[in-house]
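There are structures below to look over.
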Structure I
Amino acid sequence: MSENQKKVLITGCAGGIGRACVELFAGKGWFVFGVDKNEFGEGFPKNGLFLCADISNPEEYEALFQQIKAMTLSLDAVVSNAALQVSKPLVETSVEDWDRTIATNLRPAFLITKYAHPLLVKAGCSAIVCVSSVHAIQTSVNISAYAASKGGLLALTRAMAIEFAPDNIRVNAVLPGAVDTPMLREGLGRGQHAGGSMHDRLDNLARKTVNGRIGQPGEIAQAVYFLADGSASSFMTGQALVVDGGATARLSTE
């Protein structure tokens, strides 16, 4: 890690959007700290460090940040991306389902920020990007826990933007629509989406977007990088950047 090299911490780095973010930031010359409870496998960038940790467990943060602080005392950006999705009717959603969703999708953004804040301040000009979802603003049936967690993440984004402005830390959120990730494909295999082949399910979902296709993880990563880098987004904070192929632009009654 060079002295002037930018540094980013990305959670949920082994999945679709997180993995694309790792590749993009590393390709732009950043040193990447990647965190996931699942192994990343081959291909983690040489100018980076993969840390296996379950950030839904508050007890793992102390050790996680000890490893990070052993290598750097500053972070230029944090990307809170880790997520899981429970697809069940509300009345069939257990307390365990609800708590697990909040503990994975919402609480880590709070805890990561608490621990990373001194490192973000040290950078002098830094950013937090929360990967929320279009479900934070418009949602569908059988996904209440996920929608609530992503809505909470959007509210937290606004609150942190106000609180951390004096520290020169910008905080924004990206709200992806349907993106071809393992989580999306798993969700399409359950409940109301379960009929037909996976190709048919993806095609049906694509027709609901204005541009007629599913998004790719790399396209979301570009939006995340835009907000994190700050060279073109320096006047943006507390904002929700929707990247959904125009899905939320269309009236559902038409």
Structure II
Amino acid sequence: MNQNNMLQNKQVLITAGPTKEAIDPVRFISNHSSGKMGYAIAESFLQRGARVTLVSGPVCIELNHPRLQLVQVQSATDMYLACCRFFEETAIAVFAAAVADYRPEKIATHKIKKDEDIFNIRMVRNIDIAGEFGKIKTRHQLSIGFALETNDEITHAIGKLNRKNFDMVVLNSTNDAQAGFGYDTNKITLIRPDFSQTTFALKTKKEVAEDIVDAVTDNWLEKEKRLLEESVFDYETMYR
């Protein structure tokens, strides 16, 4: 079977872009994520026949396709609740969004005035979206995570792989020139549960997306084969 046919009508859930955590009605805390990588991955899955639900933080990108369901959100809580609607029916989940780890404990009702020289914001931890779904992921689902690191990249990425029950982590480093937030190019290393690694050269994010979806497809084929072998073994054992 053609590798690309393996994704035909598979339900894929992708998160992309940043989240915005409100401070008051006009201010927020966010990050530099452009969403380009997540959207490129979504487009690659669509080109291979998958059905994609893209849960996107605020970005300046447009993507239209008859098999695309775009859900636009603002905060990490919004993104988590949106994903909750779709995860059960998802075959492959790709958590590519740069989700804020913390949010202000209280959101001011009115614009905060600059009355004081020092302004403190008490922050509370956001829900770990990928981590929560890693707890309930079934054997029939794949979960792919991202790690953008500034130091000890491999160690931190492997920690995420184990902690969040990922089937693969896509690692990129802020130390790589022209990779990461805002750029049209990226340089990645794929890390798997057996700790095997594949490092790619700097490429356009469209090309990087193709590499990621190729690896995901290979992973899916391996999982399907393993599940088939287990079901045959169970059948033979039952009638032995």
Structure III
Amino acid sequence: MLIGEAVRGGWDVLAQFVSGDAVAVTGCDAPVFSLGDGVLERVASTESPQPNLAVVSRRTSSLARLELGTAGVSSSGDTSAGVSSSGTRAPWAMYLDAVSDPGNLGTILRSAEAMGAAGVVLGSGTVDPFNPKVVRASAGALFHVPVVEGATLAEVKSLGYRVLATSSHEQAGSQSLRDADLSGAVCVVLGSEAHGVSAELASSVDGWIRVDHAGRAESLNVAMAATIISYELSRARP
């Protein structure tokens, strides 16, 4: 349940509302209010709402969460590919350029959190992470993976990340994801399905990667591409 994930993620739950025989989520001291018959259906944004609602204090992370040395995940000290000499797994992140579909953003957050991303940065034109459809599609990942709003790609690069942008075709210099070097601190830029990575950002990336496919499709859904890339980034960090 999303409310339980918010509690486990340490978010501030301000109030809970329950309908029928539903039981409030434990682990927080927010006041609980019972809703009369039919009230939940009138205020919920879905046709068949869950019997629990909550008001949660909105928050996003600062760019400082992506600073090298704080974003890495503890390891056994292995200094092979993907692991820094300080004994932490080299962090990776994603930068989303005008990803406007809420379902796509929610899925990207879910995949990034599952695969251990240091954070997801939302660039200009990207949908509000607190859109109800984003929250539901993230399956609670929103409450666990750092989400940064308002940061530029230049600011991410200044932290020491190598920036790789995605392309759906074999543009000059692009590498297949199978062959790309994903070690070290890496930030992958994904653009909208309609336009790809914007020209403004394209001029400042360090390299291009693509997900090769054998079928007739011209490109993959951006959330599916992000999921595949997230897995490969995690796999490159033993």
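A few points about this structure:
- At a computed 13.9 (mean projected area of the Cα convex hull in nm²), which of I, II, III: I
- Top of I, II, III by FRET efficiency 1/(1 + (r/R0)^6) of positions 182 and 230 (r between Cβ atoms, R0 = 30 Å, to 0.05), largest first: III
- For 1.9 (distance in nm of label points 7 Å out along Cα→Cβ at positions 22 and 54, calculated) the corresponding structure among I, II, III: I
- A value of 3, 16, 26, 24, 18, 9, 4, 0 for P(r) over Cα pairs in 5 Å bins from 0, in percent, for residues 134-213 alone, calculated from one of I, II, III, originates in structure II.
Every number here is computed from the coordinates shown, using simple stated rules; none is lab data. Since this is a predicted model, take the numbers as computed values, not measurements. Cβ atoms are built from the backbone, for glycine too; each structure is taken alone.
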